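Only the coordinates and a few stated rules stand behind these numbers; no lab work does. Source: prediction; values computed, not measured. Cβ atoms are built from the backbone, for glycine too; each structure is taken alone.
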Structure P
Amino acid sequence: MGGPRRVHDRAILDALDAIDPTPFRGDVWRVARRDREPLRGSSSHGRWSPNGEFEVLYTSLERDGALAEVGYRLSLEPVWPSRLQHEIHRIEVRTQRTLRIVDLDALQSLGVDITKYQGFDYEATQAITAAAHFMDFDGLLVPSARATCTNLVLFLERVSEHGHLVVRESEAVDWTAWKRPKPIASS
């Protein structure tokens, strides 16, 4: 992509340099519109996607985490978009150089205001993503902002070249059932 190159925050680069990349092997979950290729990523403005710089694929280690991420976005609409149909996909993933930032304390140490993590100020998280991409990581394991689980954000060109992505199963999402209150587990 043409244009000026991003200047990375030296403190973030130093902090990420101290974290050893780890491989990831396992299944993840992703919700996508029914007519969208499940392994097609996004380069638009998002929490872990610096606008237009490179393509990322948002996934979750938990099925409910993937549903919560998309369900939250749909719930922001004035009326729930009833015509949109989605599928949830179980994807087998193998990476080689994944950056693990799996708790809020680690995010805070990298400059993320965790009191605002669930909001829409993405400047700090995008700076982390851009630095991780610059340092040749192939993805990030990060806390979900919508569920109590971990998300895996993949840098698609890296995983496509050196990793493994295979859709293992897909099924329609029943948003009506998902929106129903969940029973509280008794102890």
Structure Q
Amino acid sequence: MSRICAGAGIPAQRRLLGSAATRDRVRAAITGAAAAIDPHGLLVLTFAGHSERGEAGVQWCLYDGGLPLHEVADMLTGVPASARIVVVNDTCYAAALATLVQPSLALVLLAACGADQLTLARPTSDFVVRLEQLVYPAGIRNPSCTTYTWLDQELRRDTPDAERPGVWTHHTDAWRHRPFALSRSGSTCDPED
């Protein structure tokens, strides 16, 4: 994901890995990014790891315990309504976040699998590898990847039924936007594109 964001020109990135990925640090990073984003900016939030279902619903498994997805969705409400959010959720039950997000948020969810599916155990993530190949292969924008609609179709192509990745959003106009474009001018309707 770091390479995709760098290819897209996203200037600031923060990574929390291993023992640094605690619930408090992840909460602080999300709320801090939500509060600091430009009103017309783009926030990309990624999670790669394990998730589990429990009494609190689906939770991301962090170094010191679970972070419920409803908390993640609540933290994202701090993003200005005019800004855009892309969440790349590379974990089991990835699409479950879609049911928790406020409809007012301009959010696109790239989910490794459905809300009731488990990802297949592999040494590396096929989802993120495929996403990078479709969007920014070798760090260069793929000219065929012009919309989230195209990306959704390509992500679903030749994937096992047990692990069906996909793109989701509340906003119909988001389907026409270029994936990871820094501005709304990344829309295929823009003559500059």
request  = Kindly point out which one of P, Q the value 2.5 was derived from, the read-out being distance in nm of label points 7 Å out along Cα→Cβ at positions 58 and 82.
outcome  = P
ask   = Suppose you compute mean count of other Cβ atoms within 10 Å over residues 154-161 for every structure in P, Q: which one lands on 19.6?
value = P
remark   = Re Rg and Dmax of the Cα atoms in Å: value 16.7, 57 computed from one entry in P, Q; matching entry is structure P
request  = Given a value of 31 for relative contact order in percent (Cα under 8 Å, 6 or more apart), point me to the structure among P, Q it was derived from.
outcome  = P
request  = Output the label of whichever structure in P, Q has the greatest value of distance in nm of label points 7 Å out along Cα→Cβ at positions 50 and 66.
outcome  = P
